[in-house]
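Below you'll find a set of structures to go through.
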Structure 1
Amino acid sequence: MPRPVLLDLYYTLLAPDPDHHVWNQASANLLGIELSALEAASAPSFNDRMIGVLQTPEEVIDQLLVRLERTVSPAIYDQLVHNRWQYFHGLRLYLDVRPALTALRERGHRLGLVTNCSAETSVALERLELEQYFDALALSCEVGAAKPDPAIYQAAIDQLNIDPRTAVYVGDGDTQELEGAAAFGMTTVLVRRPIGPQRDVQADYTVSALTDLLDLPLWENR
């Protein structure tokens, strides 16, 4: 049988809008603080966002305001929530994603999405109609565990009912995701796009575009 393929989401399939930083800056301006101060106050809630403790933009903004020891008017609060939503509404697919996923499915590969993401990412998955390509979804905000925690890989493995040693894992190498996949015996592929994160991590193969996956010498049955 064709080998199952597990894929990361951010910077593998999805990229932020090039102007996404504008919304963070707008929020900093609303609060009268530097962008660096906003980012520092947001950072402590990152893990809670990833594992689903915080589910909505409102919950994220509430935590931010607590960290900053600030209260704001309802109008400013609503704008802060709007600015956070804009990041997720601005996410876009790399141009090679649909051709690559379509080709993999046509070749009979079962696909799983294994991603660290907040619950808000669902709006991008729906808008971009991305879920239709996948036989398994392991989202950290739903699983309650984020890569490289074995639990998130196991969630996809269980949904696909596969031996992980037959699987190929594809990602940009953030959060030790490739190491986590390798621990299960998966073949790992690093996606290092010309424009995007350039991570120096170990992988079995490296590609610069998702469509390059199709030409790798790893698709023999195992």
Structure 2
Amino acid sequence: MTTPAGGVPGQSAAADHQASPEDRADDRDEPTQEVWLVRHGETEWSRDGRHTGRSDVPLTTKGEAAARLLRGPLGGQHFDEVLVSPRQRARRTAELAGFADAQVTDEIAEWNYGGYEGLTRPEIQKQQPGWTIWNDGAPGGESPQQVSDRVDRLIERIRASECERVLIFAHGHVLRCVGARWVGEPVVVGEHLFLDTATVSVLGFDRGLSVLLRWNCPVV
């Protein structure tokens, strides 16, 4: 939608009043924190739809090229804290994007897929019809509740900090869980938050409510 000159769509003249001192004080009290999420660049397993948890699969040539392009949207920003998963695909993405000194944290490691590591969803559903990671978790790996609990610890720590802007390099499923839990929804909502490789998403606040400011934004 195109915004007419001098206003926003649907804005009335009455709404265009000068804010009172009380309104401005309320605005100052609202949280302004942002959390930027970056999914790592392409790997052979992500390209082929194979569940990649603890396996340390490297980026493809395409994945490395996309990671370098992340310097564009990220390079002009100031981040108070930069976190990265311990897996090399995330660490390499951070390095190529210009954040080689990112702090490694296990809280944003990818979902542990246990016995389903390396398998595609159709392969898993042949063994367990109707299976989804969001509802069923993985045998010998993590349950949805376990992932929710560690994501909650991360979010609580970030919100309790004085960081205004945090950057996280991690993985598809765990970042979708972060998005869902940021807005107070169960991790199963992450099923609806598609997230491609080498994309940027931003979590934040609007009028005091936690929101997804941007989601799954490509760098090209």
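Quick rundown of the values:
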{"read-out": "Among 1, 2, structure where Rg and Dmax of the Cα atoms in Å as derived comes to 19.4, 63", "value": "2"}
{"read-out": "Parent structure of the calculated result 0.65, given that FRET efficiency 1/(1 + (r/R0)^6) of positions 69 and 173 (r between Cβ atoms, R0 = 41 Å, to 0.05) is the read-out and 1, 2 the choices", "value": "1"}
{"read-out": "Comparison of 1, 2 by mean count of other Cβ atoms within 10 Å over residues 133-140 - largest value held by", "value": "1"}
{"read-out": "For helix-only ellipticity at 222 nm (-39500 (n - 2.57) for each DSSP H run of 4 or more, over all residues; to 500) computed as -9500, the structure of 1, 2 it came from", "value": "2"}
{"read-out": "Structure responsible for -0.44, -0.58, -0.81, with log10 I(q)/I(0) by the Debye sum over Cα atoms at q = 0.12, 0.14, 0.17 Å⁻¹, for residues 77-164 alone calculated and labels 1, 2 on offer", "value": "1"}
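Each reported figure results from applying straightforward, stated rules to the coordinates on display, with no laboratory input. Note that the structure is a prediction, hence the values are computed from the model and not measured. Cβ atoms are built from the backbone, for glycine too; each structure is taken alone.
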